[in-house]
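FYI, it's all coordinate maths here, none of it is from the lab. For clarity, every value in this text was computed on a predicted model and none was experimentally measured. Cβ atoms are built from the backbone, for glycine too; each structure is taken alone.
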Structure P
Amino acid sequence: MNGRERILNLVKGNPTGCEAADCGADVTFFDNAPPAFKEERSLLRDKATLASLRAPQPHEGARMSNRVRAVHELAGAVGHDRLVEGWIEGPCGEAAGLRGINRLMIDFYDDPDFVHELVDFVVELEVSFGRAQVAAGAEMIGIGDPAASLIGPALYDEFIRSAQQRMVSAMHDAGAICRLHICGDNRRILPAMAQLGCEIIDVDAKVPMAEARRAVGADQVLVGNLDPVRAIYEGTAETIRADLVACHDEAGPLHIVGGGCEIPRGTPVGNFQALVNFARATKPGK
C-alpha cells in the first residue's frame with residue numbers, strides 16, 4: 001500500500017459521526033454515502049446518560065485517532081505546499097447526533113438546561129479533537145454544524161453561537177485558522193456567523209451569494225456556492241464556468257471556488273477541472 005492509498009484508507013468515509021461513534025453512539029457507516037444515526041437508539045435517548053458520559057480522548061477512539069493519524073500523514077506528505085484541513089463537528093450537529101435531531105429540537109423548548117449541558121460536553125469533546133489535529137499538522141480546522149440552519153436566530157443566539165465562538169477561539173489559540181460550514185438556508189443567522197471571527201465561511205447553494213455577501217460584509221472570505229448536483233455533477237465545463245462567473249461577480253474578490261456542500265462521488269473529472277481552471281484564472285495577481 002503506497003502513501004496515498006494509506007491516507008485514503010485512514011480517512012475512508014464521511015467525517016461526520018466519528019466523534020459520536022467513539023462516544024458509543026450507534027452509527028452506521030457506508031462506503032459511498034453519509035453515515036446514518038439511528039434516532040430510536042441514540043446514545044442520549046435517556047437524558048440521564050449525559051451525567052456519566054466521558055468525552056473520549058482523540059488518540060483513544062478508533063475513528064478519532066484515525067483522523068488524527070490521517071492528518072499527520074497527509075501533512076508529512078505535502079509539507080507546506082498544500083493547506084491541510086482538519087475537521088470537527090459543531091455544537092448543534094454533534095448534539096443532534098448524540099441525542100437525536102428530533103429530540104434535540106424539542107429539548108430547546110422543553111429542557112433548555114439539558115441542552116446547555118449537552119452543548120458544553122460537545123465543546124469540550126470537539127476542542128480536544130481539534131487541538132489534536134492541529135498538533136498533527138492541520139493548519140485549518142473546519143467546523144461543520146449543519147443542524148444549526150434548522151433553528152432560528154433566537155435559539156442560535158441562546159444555545160449555539162457562544163459555543164461555536166468557544167470552538168473558534170480555541171482553534172485560533174492552537175494556531176489554526178477556521179472555516180465554518182452550516183448547510184442549508186442559513187440567511188437568518190449569517191450576520192451572527194460573521195461575528196465569530198472565522199477566516200472562511202461556506203455558503204450553501206440555497207443561499208444567494210449576493211445576499212451572503214451583504215450579510216457578512218466585504219472583508220469576509222466566502223466559499224461556494226454552486227449547487228453540488230445541478231451545477232457541478234450534472235453540469236458541463238461551459239455551464240460550470242458560467243455559473244462561477246456569476247458567483248464570483250456577486251461574491252467579489254474574497255471568494256474561494258467551491259460547491260455549496262459536498263460534491264457527489266462520480267462527478268466527471270472534467271467538471272472538477274473546470275473548477276480548478278476558473279480558480280487559477282481568477283487567482284489574485286492574474
Structure Q
Amino acid sequence: MKKILATIFFVAFYASALQAQFYYRDIISNKQLLKEMAAYKENKVRSVAIKSYEDDGSESEGFFCEKKITKDYKRTELFTRSDASSASLFISYFNEKGQLLQTNDSSDISVTVNTYSYDDQNRIKSIVSAVRSSDDDFVNEIREEHIYLYNDKGFPEKMIRIKNSYDSITILFSTDEHNNIGIEKDTKSGSKYYYYYDEKKRLTDIVHAYEYKPQLTAEYLFEYNASDQISQMTTTEEGGSYYYIWKYTYYNGLRAGEKCFSKERKLMGTIQYEYN
C-alpha cells in the first residue's frame with residue numbers, strides 16, 4: 001500500500017487540469033481559491049506544510065509538499081515532490097482584490113502558464129493557457145484560450161474555447177429555475193455536464209452525459225458542513241467504473257486534514273495540513 005495515497009493525492013490535486021467541466025474548473029474553482037486565500041490572510045498564514053500518511057499511519061515515502069505565501073498575499077509557491085511524480089513548482093499571482101492573475105506550473109518536462117483577466121464586474125473574461133513540454137527529441141507547445149460571454153442577468157452564457165489560435169469550439173451554459181448554471185454543453189461533441197445544487201445553492205453533483213453511453217455518470221459529489229465548507233467529495237475515474245471518497249476536517253476556517261477512502265470504504269491514507 002506504500003505510496004498509493006501520494007499517487008491519489010497528485011491525481012486529485014491536478015484533476016482540474018485534466019477534466020472538461022469548464023464551469024467547475026474555470027469559475028467555481030476560482031471562487032474557492034479566493035476563499036482559501038482570504039482564510040490564509042485572516043489567519044495570517046505564511047506557510048503550509050502538507051503531510052501524507054499511508055493506510056497504516058506511516059508517512060508516505062518520498063512525499064514532500066509545502067506552500068509559501070508572501071507578506072502581501074499576492075504570491076504563493078507550492079513545491080511538491082513524490083516518488084510517484086517528478087518535482088513541481090506551482091506559483092500563483094494575485095492582485096490587490098485577491099483575484100488570481102496567473103499560475104505557473106513547472107516540472108522537469110513541462111511548463112504550464114495560465115493567465116486570467118476580468119471584466120469591470122469582476123467576472124472572469126478570459127483564461128489563456130500555454131503548455132510547453134520537451135524531451136530529448138522534440139519540443140511541443142499548446143495554447144488554449146477560454147473567452148467567457150455573459151447574459152443580461154450576469155450569468156455565463158457561452159465560452160469560446162480556442163486551441164492554438166485556430167481550432168474553435170463553443171461551450172454553452174444554461175441556468176436552472178433557481179438561476180444556477182445547470183447544463184454545460186460542448187457544441188462539437190454533444191457532450192453535456194449537468195450541475196445539481198442543494199436548497200442553499202451549494203453545488204452537490206456534477207454529472208456527465210456521454211454521447212455514446214445511455215446512462216449518466218456522476219463525476220463529482222459534494223457534501224457540506226454547518227459552515228458551508230466541503231466535508232466530503234467523491235471523485236470518479238473516467239467512465240465512472242471506480243471512485244474515491246475524500247472526507248475533510250477544518251480548524252479556524254482552514255482545512256486541517258483529509259482522509260481518502262476507496263470504493264470499498266477502505267482507508268487509503270491521510271493528508272494533514274500544518275500552518276505557520
Structure R
Amino acid sequence: MARIVALSSYIAHGHVGLGAVVPPLQVLGHEVAALPTVVLSNHTGHRHTSGFPVDPAHLLGMIDALDANEWLGDVGTIVTGYLPTPAHVDLAVALIARVRTHSPAAQVICDPILGDAPKGLYLPPETAARMKSHLVPLADVLTPNAFELSWLTGRPAGDVAEAVRAARSLACRTVVVTSVPVAPDRLATLLVESGEAVATTVAARVGVPHGTGDLLTGLLAAYLALGAPPKVALAQSGAVLEAAVAASLGRDDLKVIDVLRRLDEFAPLPVGPVA
C-alpha cells in the first residue's frame with residue numbers, strides 16, 4: 001500500500017477526473033489524498049454544467065494542512081490531471097516540490113490533459129504552454145493521448161512509428177500514449193521507455209463515455225505503486241479499462257465501480273513489441 005496525492009477535477013455526477021482516478025487507487029489498497037482543481041456538476045460534454053475552479057490559494061492551504069498533519073511525509077506517488085489555469089500548473093509544481101522535500105524518490109505521474117483530435121486544445125494556450133514548460137519535465141510517467149503527444153513535442157503522432165519517435169523526444173523515463181491508430185478499426189496504447197517500445201491493441205469503438213484516460217492513469221498509478229513493472233502495469237490496466245469500456249458503450253458515464261469489483265476476472269492484455 002502506498003500513500004498517493006492526486007490533483008485533478010472533481011465532478012458531482014459521473015466518473016471523470018478524480019472520480020475515475022481515485023477508485024482504482026483505493027480498490028487496490030492505496031491511501032489517497034484527492035485535491036480538486038475544479039468542482040463541477042458533471043462533465044462539460046453534457047447539455048448543462050455548473051461549477052467553479054478551486055482557487056489555487058485554497059488548494060495551497062489544503063496542502064499546508066496535509067503537511068502540518070504529517071500526511072505528506074511518506075507520499076510515494078503524485079498524480080496530476082486536469083489543471084485549468086497557469087496558476088494551477090504552478091500549484092502542481094509546488095506540490096511536487098513539497099512532497100519531494102519529504103520523499104525525494106516520490107514518483108510523478110502526469111496526465112497532460114490538453115485536448116484531443118479533432119477538437120484540438122481544451123485549455124487556454126497559456127495554460128497548455130505552462131504545463132509543457134514547467135510540469136511535463138518533472139514527470140516520471142507521462143500519459144498523453146496521440147494529440148497531446150504531438151502538441152507537446154511538435155512532432156506527428158498519427159501512427160505507431162511516429163508516436164514512438166515523438167515519445168522518445170521527451171525527457172521522460174516512461175511515456176504511455178493512448179489512442180494511436182494501428183488500423184481503421186484498432187487503437188494502440190504504447191509504452192515507450194529508453195530502450196524499448198511495446199503496445200497493447202484494442203478495437204476502436206464508438207459511443208465510449210468520457211473518462212477513459214483518467215481511468216487508465218489511475219489504474220497505471222495503482223499498479224506501479226504496488227511495484228508492478230511498467231509492462232505488467234500496462235497489461236493489467238489495459239484489461240480493466242477494456243472491460244469498463246465494453247460495459248459502458250451507449251451510456252453517458254463509465255461503469256467504473258462495477259468493473260473494479262471484478263478485477264480478478266480480467267486476464268492481462270497481450271503486450272507486444274513495436275518497431
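When distance in nm of label points 7 Å out along Cα→Cβ at positions 75 and 115 is computed for each of P, Q, R, which one produces 3.6?
On the way: P: 3.6; Q: 1.8; R: 3.0.
Comparing all candidates, it corresponds to P.
helix-only ellipticity at 222 nm (-39500 (n - 2.57) for each DSSP H run of 4 or more, over all residues; to 500) computed as -2500: which structure among P, Q, R? Write out the running numbers ahead of the final one.
Numbers: P: -14000; Q: -2500; R: -11000.
Derived from the structure labelled Q.
For which of the structures P, Q, R does the calculation of semi-axes √(5λ) of the Cα gyration tensor in Å return 26, 21, 20?
Working: P: 30, 23, 18; Q: 28, 23, 22; R: 26, 21, 20.
The read-out comes from structure R.
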